[in-house]
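Pasting the structures here.
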Structure 1
Amino acid sequence: MARLTVNNQPVQYRLEDDTPLLWALRDGANLTGTKYGCGTGECGACMVIVDGQAMPSCTLLLGEAEGRNVTTIEGLSSDRSHPVQQALVAEQAIQCGFCTPGIVMAAAALLTANANPADEDIARAITNICRCGVYPRLIRAIQRAARVMRGEETISAAPPPAITAPGAG
């Protein structure tokens, strides 16, 4: 039985230690924002933040996650207001959306570690595969999110449908 912290909540899974963290999150905790892509850790669709580092959850076993702090896309921002999420929308860097949660998690981890990444830093950190080819817009979005997080810029984007903005009736 693995015990870990998921989205700032202590969790105890009654699953085998060799269960990939991806399936513990999706099936055991109903956190379906983490996507299954390649199953080998190459595509980045299943990216989560583990102890501050972006990691593919399909190759991390539940037993290896014991005692660690895991953040999923659901725990990053419940209302999609994280600067990376807002910048991706503002820069129109989202197409089909399947890879988006993994990209958001990798970018959030990058910007936590490096508040002013160069294009090369972004390319090294964001190895996620996007079949829609949004890479130039993705780099702009991450640079914009970095400026927002440094307090140099704001994004006045409306919340997505079905989310009520604070103060709205």
Structure 2
Amino acid sequence: MNAEGRCWKFGDNIPTDQIVRSDRVLLTIDEMAKYVLENLNPDFAKNVQSGDILVAGKHFGQSSGRAVAPKAIKATGVSVVIVEYAARLFYRNCFEIGLPLLECPGITEGVGSGDMLQVDVETGKILNLSNGKSFTAKPIDPFLMEMLKAGGLIAIAPKIAEGRSS
């Protein structure tokens, strides 16, 4: 699973309420995608392109655990989310919908908005094509990687159920 795209960089302590504001959660996912991170960067949802990469600092996706937040990010076309550290519920929600999320301490020091990044999700290797810096993210649990490859929890559920009946 590889990704290559433009970096959109955000800071630390971004709660799900900032990813998708509470007054937007009744919209469809496609409509919600038009407002993702609007208070932090009004240009993000307007200009993000399919394959782009979202990078953020510590505690990304904290607080309310709003499950639509990763869905809305995925609907923008973001191919992978790379953070210093993600809130546990947000982290798991990403895998359940098939959105790759890597935790990579130090990533925000070595990338800037607009940099071109190349990512190998399986190995955790990240290369900043703009400045030559490379990083290695924490390994993804094998079960979560299998879920990701399947496209999310709903896609892998029949396989899990089949394994239990054997």
Structure 3
Amino acid sequence: MSEQALLIVDVQKGFINGETKHIVPIIEQLQARYEYVYATRFVNMEGSPYRKFLRWERFTEYSDDVPLAFEPLPNVRVINKTVYTSVSSDLLEELGGKNIKEVFVCGVDTDACVTATAVGLFEHGIRPVVLSNACASHAGVEYHDAALRILRRLIGMEQVIQ
């Protein structure tokens, strides 16, 4: 049984633009390489901190922003989430039940949800490996690059790879 999984963070139609579209074909190929694959989908619920503090109204539950921007393979488990991190008690329980000790992380946005997820895994004793060439920020490459620099400091140089 594999001790690794792939976690595809928020590769959704609403996050795909000129800064992020290059990762979609990479994600589609990556998912076939892992026995265990999870894909998250961010939903901005009524009363969320995104609406309350940022006045950000996109990604409502049934909006065109929410669907995945790639075709998940049959073994991909899709998980809805309402905060930056993908790390929830349900995900941690599932990873533990499968004895997964290392999670390869990719997706959008490197500077937000990918970072929060990698740090969350790290803090729960699961080795996060950020696949930098399979991550992007819809705000631009400068945010992506800054996040990679911060991730190398937070989770270690060896955990951020191409």
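Assign the value 3.5, calculated as distance in nm of label points 7 Å out along Cα→Cβ at positions 38 and 110, to the correct structure from 1, 2, 3. Going label by label, the one that fits is 2. Using distance in nm of label points 7 Å out along Cα→Cβ at positions 30 and 150 as the calculated read-out, with 1.9 as its value, let me know the right label among 1, 2, 3. The structure behind it is 3.
Structures compared: 1, 2, 3; top value of distance in nm of label points 7 Å out along Cα→Cβ at positions 62 and 94, i.e. the largest, recorded for 1.
Every number here is computed from the coordinates shown, using simple stated rules; none is lab data. Remember, predicted model here, so these are calculated numbers, not experimental data. Cβ atoms are built from the backbone, for glycine too; each structure is taken alone.
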